[in-house]
Structure formats: structure tokens, C-alpha cells
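Some structures to go through are shown next.
Just so you know, all these numbers are worked out from the coordinates, no wet-lab data involved. Note that the coordinates shown come from a computational prediction; the quantities given were computed from them, not determined experimentally. Cβ atoms are built from the backbone, for glycine too; each structure is taken alone.
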Structure I
Amino acid sequence: MAIALQIIGKKKSGKTTTMLNFIEKASEMRLSVAAFKHTHHSVSMDVEGTDTYRFSQAGANQVGMQNDYGFFWHEHRPSGEKVSLMQEIQSYVHTDTDLILIEGFKTAGYPKLLLLRPEDRVSDFEVEQLDYVGSLYQEKLESGMLDFSSKAAAQSWFEKWYEVRK
């Protein structure tokens, strides 16, 4: 079973930077990684003008595309239809995956790393389960907070975190 970690925080808190640092380190460690991202913005994974974009615009609810490097899946769901992150993981993640990194999905029940911007406080977040608190901003670091202000610091913490859990 894969080990999972959620990275949560407000916009510009360093979630994506931290995800990328962790993924890079996991790759160096030869781990198989699945990455998930949640956004509240209306986005399309298809680029305007491409065939997959045109398929979606024409009304296809599901669009798949395979190239030499992988497989892309885009699915439109009826308004209000919710599928839990756990269901998505069960549907799409390979059984031999070592690590699942999740950006966002605050209410999902996986271990959480909260990243704070200088103006943020932990009390700003209504989260049931909070396992770690850190920051990419030196001026924000307080006693007990994890320092992710450099790539090396983030990757060092990640490697130690993973080794304890495997």
C-alpha cells in the first residue's frame, strides 16, 4: 500500500514548489509516485485548438489520449456529482505505487502538511487532522515549524519522513 501525504495551504504558500521538491527527491530515491492536485478554479487540461479540446467542446464527457510517454484522462461530471479522492486513487493509482502526493483536498483523510505564508496562522485553517506545519518563508518560521525555505531542506525532511514510514 502506498504512503500518502497531503500538502495544503493558501495560494502562494509554496504547495506546488514543495510538491515538485518532494517528487524530485522521490524520483532520486527510485520511488513510484502518483500526484494529485485540487483546484477551485475552472480549468481544462486540454489546450484550445487540440483534438482533445475539440472532442471535449463537442460534448464528450470523457476524453483519453495516449502518447509514447503516458495516458491522459479528462472527465466531465454532472454538476454536484462528487467522487472522493479515495475513490479516484482506487480507480487510477497503480497497485505498485510507493507514494501518493496530494496538493489540496483539505478534507481528505490523509496525513497533512500545512504550509504557511508570512500572514497566515494555523487557526486560519479548519482542518480535522493536521500532522505537520512548515513554511517556505524564513520570516514565518517559529519554534516547531518545519523549514522548507530551501530545496535541500525540503528534500532532506521528505527523505527522513518517508524512511520512517516505509
Structure II
Amino acid sequence: MTLILGIDPGSRITGYGVVLQTARGCDYVASGCIRTGEGELPQRLQIVFRGVAEVIRLHGPVTMGIERVFMARNPDSALKLGQARGAAIVAAAEAGLEVAEYSPTQIKQAVAGTGGASKEQVQLMVMHLLKLTQKPQIDASDALAIALCHAHTRSSLVPHGLGAARRRGGRLRL
């Protein structure tokens, strides 16, 4: 059994989702959003860092999946997203977690079966896969999708001997 943290980074809202990967699949543990408010960027990044660190402290995951930065229409937004992502990765690294990165297409493909799925389709599949009775907020749903993607990827790598390399400190870009 492995506790997995998924992070959907954002400079205003960072979603998180924690799942327990077992031999029979994944079970929901927790999810939510870290809201940074309207302050200056350095203070918002600090809130992301501290929020992710607190989620890690509370739930004790051993590995984390995070969404890769994609090129947005607005380069300034992409840079802020990258900085929020960095704050979350540093929090995970400080706690000794393995970190894997996934593109939005990989995440959607793993959860909804198509890389072109809408946020609402991903949200419904997350609810179905984790047997949730209520819709999680969209950022939390995206984070749970990232955790599920990471669980599926880990499951497919371990039989090929790649899981042990990751445990020895190797960083695997997916």
C-alpha cells in the first residue's frame, strides 16, 4: 500500500489529492485546495509551499505526482504557474518524496481514456474511480486525477524493474 499525493499547481489555487494505492486499486484519502489570496507573488508562493508541506505532514504520502507546466497564451501566467509548481516540488523534496511529472494529456488519458477530455469529464471519472458521492472542487478533482495517473504509471513501471531505480533516488521524468 502506498499513499500518493497529486498536486495541481496554481499561483492562486493549488489543488491537492491524496489516494491510497492498494493491490486492488486506489482509495480516496483526502483532497482540497490551497488558496493563496491576493497578496504579492512571493507571499503566495510561500503559502503554496507551506500548504503542500502541511498536507504532506498530515497524510504522510511517500510519492507525489505533479502537472508539468504547459505553454499558456499568456507567458506571465505560465511563469507564475511554474513558480507555484516549484514551491510545491521543493516542499515534496524537503519531505523526501519521490516526484514525478505528467503532462495534462497524460493525466487525462490515464483517467478519462482520452487526452482531450474536458475538466468536467475528468471530474466525473475521478468520482467514478474513487467512488465519491460528491463532486470535489475542480482543482481538487484535477489533483486527484494526477494522483490516479501517478498510481497507474507506478503500477506499470514496477513489473519492468523501474520502481526500484526510483526508490534508490533516481528521478524519472514521465
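When you work out distance in nm of label points 7 Å out along Cα→Cβ at positions 3 and 99 for each of the structures I, II, which one comes out largest?
Details: I: 0.8; II: 1.9.
Answer by largest value of distance in nm of label points 7 Å out along Cα→Cβ at positions 3 and 99: II.
For relative contact order in percent (Cα under 8 Å, 6 or more apart), the calculated result is 34, so let me know which of I, II that is.
Working: I: 34; II: 28.
Value 34 for relative contact order in percent (Cα under 8 Å, 6 or more apart) corresponds to I out of I, II.
Assuming 17.6 is Kirkwood radius over Cα pairs in Å as calculated from a single structure, say which of I, II it is.
Numbers: I: 17.6; II: 15.9.
So the calculation was done on I.
Once distance in nm of label points 7 Å out along Cα→Cβ at positions 11 and 115 is calculated for every structure in I, II, which label goes with the largest value?
Numbers: I: 1.5; II: 2.7.
Largest calculated value belongs to II.
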Which structure, out of I, II, was mean count of other Cβ atoms within 10 Å over residues 19-26 calculated from, if the result is 19.1?
I
Of the structures labelled I, II, which one yields 4.0 when distance in nm of label points 7 Å out along Cα→Cβ at positions 83 and 123 is computed from its coordinates?
I
For distance in nm of label points 7 Å out along Cα→Cβ at positions 35 and 75 computed as 2.2, the structure of I, II it came from:
I
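Work out which structure the value -16000 belongs to, where helix-only ellipticity at 222 nm (-39500 (n - 2.57) for each DSSP H run of 4 or more, over all residues; to 500) was derived from one of I, II. Walk me through the numbers on the way to the answer.
Working: I: -8000; II: -16000.
Structure II accounts for this read-out.
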